[in-house]
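Just so it is clear, none of the values below were taken in a lab; they were calculated from the coordinates. Since this is a predicted model, take the numbers as computed values, not measurements. Cβ atoms are built from the backbone, for glycine too; each structure is taken alone.
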Structure P
Amino acid sequence: MERDLADYRKSYDKGELLLENTPDNPLQLFQNWFEEVDSHFKEEETNAMTLSTIGKDGFPKSRVVLLKKYSAEGFVFYTNYKSEKGRAIKENPNVCLSFFWPGAERQIIIKGTVNKISEEESDAYFNSRPVGSQLGAVASHQSETVLNREILEKHLTELKKDHKDRMIKRPDVWGGYIVNPISVEFWQGRANRLHDRVLYSQDSGGNWLRVRLQP
């Protein structure tokens, strides 16, 4: 099986990113870009991001997760702590997040370290989820093998009956992580593949430094 994709071409011309126009703090630029994309471009899920971890086998693995909160402290997402990504994070808390917004011809790449958020914050978010999503988190032993889908569906049906008249408690193995950034790269597509790239990185004192990278 083979297919040559050399003729796939696209011209990037929807914006520019000049170093002299960027704020001192990358989180401010992240917020500006996120709000612009969310308001003016047809992205299905602006908060979708690719999370890359390093597994025990030494290989990186990437998957799409959903950003649920961002602040000056970092970027929050939720998952099962015993999932493959959870186990990888426990072994190696260094991760990478990547946002790609093709409508705006923009990317953001974030390197950082991960910590669990408080149980109280995880509880609050879990309780805000639709009942079906709550039950799904309880039903799934994420990343474990299962013989067929029917087993999952049966388990979910049983849980619905068991919790018909009572509150669904957040599983201890499910909750939030926060990624504390140490570097943030902003990429804006430009004509002739001379894309704009601005990299923020922290010095030993926690101050943000920024430089322009060649495309």
Structure Q
Amino acid sequence: MSEFLILDRPDGVLAVREPELPPPHRLLVLLHGVGGNESSMWVFAEGLPADYRVIASRGPVVKSPGEYSWRPTIMGRRSHLEENIQPARDLVARIDAWAGETGVDATRFSVMGFSQGAALVYVLAGLFPQRLLRAAVLSGYPPRGLDLSTKPLAGIPFLVTHGTQDDIIAIEEAQKALPALEKAGARVTFIEEDLRHVVGDKARQAIPLFFK
């Protein structure tokens, strides 16, 4: 896997890994969880097909030096759709601005997020379903007020993974999203492992195959 390049842009920091094969290319967006940054998700990109151009964005909210989030967090309270809409729109605007400057085709892209980043994946599916190719949701849940069952997700593959012992986000919260995704026509693969709030070996092995 080639190295990624950090871009300190006026609209936010991006990390970019260029594809190792000639065109055509696919685009994958990585979204970190609370306390992560643009370097946190690359471990999950190992083994991806070499035609992917991968970008990881830094969340706009500073938690502490080197640690960020996509929105302000309140421990013990689940987020609502309204507080995720602007971060999702800003993220897509950042991708589009970067793509316009570099000539990259970002008309449609795949996305993978962990925890709070996974919640943002669901919001992207709700706001921009026509732009998604594939979506991987790692240890996340759909924010309150988001009804994905009414969205045009027909044929879009979703990989949803969660730990049965997750003490941050109960697995039942992840499971609630499955009927809505299926009702919207998404093709859902669900993986659960006897783990806490982490991504296990079974899920890690499934990710490269999912994005194949």
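To test your reading of the models, identify which of P, Q gives 0.93 for Rg/Rh (Cα atoms, Kirkwood Rh) when calculated. Mind dumping the intermediate values first?
On the way: P: 1.03; Q: 0.93.
Source structure: Q.
For which of the structures P, Q does the calculation of mean count of other Cβ atoms within 10 Å over residues 39-46 return 17.0? Let's see the in-between values first.
Working: P: 11.6; Q: 17.0.
Answer for the origin of the read-out: Q.
Once relative contact order in percent (Cα under 8 Å, 6 or more apart) is calculated for every structure in P, Q, which label goes with the largest value? Can you show the working numbers first?
Numbers: P: 25; Q: 17.
Answer by largest value of relative contact order in percent (Cα under 8 Å, 6 or more apart): P.
Name the one structure among P, Q that distance in nm of label points 7 Å out along Cα→Cβ at positions 15 and 167 of 2.8 was derived from.
Values: P: 4.1; Q: 2.8.
Structure of origin is Q.
Can you tell which of P, Q yields 27.1 when mean count of other Cβ atoms within 10 Å over residues 135-142 is derived from it?
Working: P: 17.4; Q: 27.1.
For mean count of other Cβ atoms within 10 Å over residues 135-142, the value 27.1 is produced by structure Q.
If you rank structures P, Q by FRET efficiency 1/(1 + (r/R0)^6) of positions 7 and 143 (r between Cβ atoms, R0 = 35 Å, to 0.05), which sits at the top with the largest value?
Details: P: 0.35; Q: 0.80.
Structure Q comes out on top.
For distance in nm of label points 7 Å out along Cα→Cβ at positions 79 and 103, which of P, Q scores largest?
Working: P: 2.6; Q: 3.5.
That would be structure Q.
Any idea which of P, Q comes out highest on distance in nm of label points 7 Å out along Cα→Cβ at positions 71 and 119? Write down the numbers at each step before the final one.
Details: P: 2.0; Q: 0.6.
Structure P comes out on top.
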